[in-house]
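Computed from the coordinates by the stated procedures, all read-outs in this text should not be read as laboratory data. From a predicted model like this one, the values you see are computed outputs, not experimental measurements. Cβ atoms are built from the backbone, for glycine too; each structure is taken alone.
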Structure I
């Protein structure tokens, strides 16, 4: 059986009762995190989102699916596109290192749009999310790191498969049609890392959501497509990676990939997070005074330097991809929240002075989730610390993550809605499996 067929059989055969309790819990946490960062994207990126809405509004179709916070419904394809873009705008969304990307932002807006339109229940939405994350992450593990290293933005390319798989499961496609849907998704998969630091990066997530959704609904009606899109001679793996570890498709759901999803505590590229966390640990342990620091050295992996190596960020968006800025920010403020990534904040005199003392060194021996920090003080002392983030984040329990995300998403939701409505949204997501019609949850978010 081909790899594409194996994945299709898994997607169409997945049942709620087959899913582990941890995977179910993580699916709900992914929705909770996604709703918060999407509301935040619409709020804090309102100028950028207004540009998108102004450009697209003349072409919106029937009122089928909700635009989060905007009191408006549009057709499902554009709802997936616009909500998907908003959800990745702050770069504050969840992460899976096997995918080397953000699993929820291409997947959940597609699944929610069609679930709302067709009045589908919460259990089926959970099935869809688990299936979609499995698809994008297993394909990612089969083609990475070569795929990502070549310059492809995995959230876009792999996310298109994830969105397709989620919608295919949601609308009940059989295996033959899922194979076709994956073929339609794969031939649309695109997105380049050259776009990082611009509006095109979040646009990638929205485009993956709408393309994946489109793939599934075309396949539903019999649209023909390549049957070996993953492993074929001119297929995804050969063209976009030159590597395909096909056995990754032999153990789907054992364990479920969604169990490895982690959530962001800082509003910047995840590859800056080891540096931020390491510096916060230094501040907690040694409390070095900024005025006494003569130099701050960040040692990071090749991947981290490549993706987040902007040495002189000029905008808040560029600051999210600057190890140098994030290091100086963490040292000075002990945080990295969304308000720290404005154009004004990035160009502030205090942080610029600290950045002048900060160097970034590429260390081939370090993993993408590792960082080493060396601080020299004017009295001759030296402070050193090393941190590996992945093991810390994957060790966090579901209950701990839920507490973190209720606070994180609650902050955004209470800004967008009343406290009462925010609490109702969060409560509904926590009991998603009991919801008979997802429409009643999504309409709370308008």
Structure II
């Protein structure tokens, strides 16, 4: 009997070892997103005996540049927190075949709008590839304290880019700070102002990138703002190629009057600025043709090289749950992509008045975004657009190319990148 029990124990131990599964999750964070998910995964591990989740926190640049290279050769993490759904779509795992019909229907109901962003190329039109944990909206932030010190009236909601530029320069000159305006170095941030100036982005066949009068108009204005130092020059001119660069440090250090970035900065600003100064979200900034921002969002995706896929799908289901999302969003001060949480609201933890007001401002702006903005966010080749814009426009900013030359090469770069991807 003792021998039989011993054999059974060994068999059970072997079975447990066989079932043990370590999932590697590559994660970037604007604030505390990776920390919040790491804490939440303790509940997942308690529910799934033998499965552990290792969170590898990396810079955003690693998500943009290193992750695609790893996936191309069949390597890399089991899951990652990403923003480039179209570019990474072919590597993503469809969780639906590994989920119950009830769970799949719940996810579809809650996340239908953002699920569409990964249903591109050869991916299934009803596949469940991504769970957005941070719905984002591009828009501006202004240092309210600097405006008050300068005695300059802050532009009202719905003000134009020209009005913000004039006011920001006046505040900079009156207060002695270094920078009037800055815009993140990425085509994603450039796209919404370009649309506000009338850029169609897509041509008549539905392909990007179309350099039309609207796109050219904002490009001309953008380069001119760098020439007269309205824009903080080093944000774009301080890097090359498609390298991403932001100006969050300049804003948190109260050395920048108006910063065009997005809602993902809210939690970071609330934490890093504290009560050092008052700041506000600006609302939509208008051009001659529209007042739109770009929607977007970071989301958790699994990859199809993982083995076994059932554990990854289980984690996808876990992060989609209403209670789990509410818990993480409350800690990270991010906007929900979950439709139920959008309707019910999130009980954000320990947020300042500045953070609460900014979350409200950005949340209210999203429904008014142009349809073109949503189309570009879900465009299969948007990565080519977003990286080529800073590469070529920077050459015009620093004088390596004329603007006409830069725009001609930009259009060709995007066409070449799409042809190569295809």
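Compare distance in nm of label points 7 Å out along Cα→Cβ at positions 187 and 371 across structures I, II and report the one with the greatest value.
The structure with the largest value is I.
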Structure (I, II) behind the derived value 44 of percent of Cα pairs over 30 Å apart: II
Value 25, calculated as relative contact order in percent (Cα under 8 Å, 6 or more apart), assigned to which of I, II: II
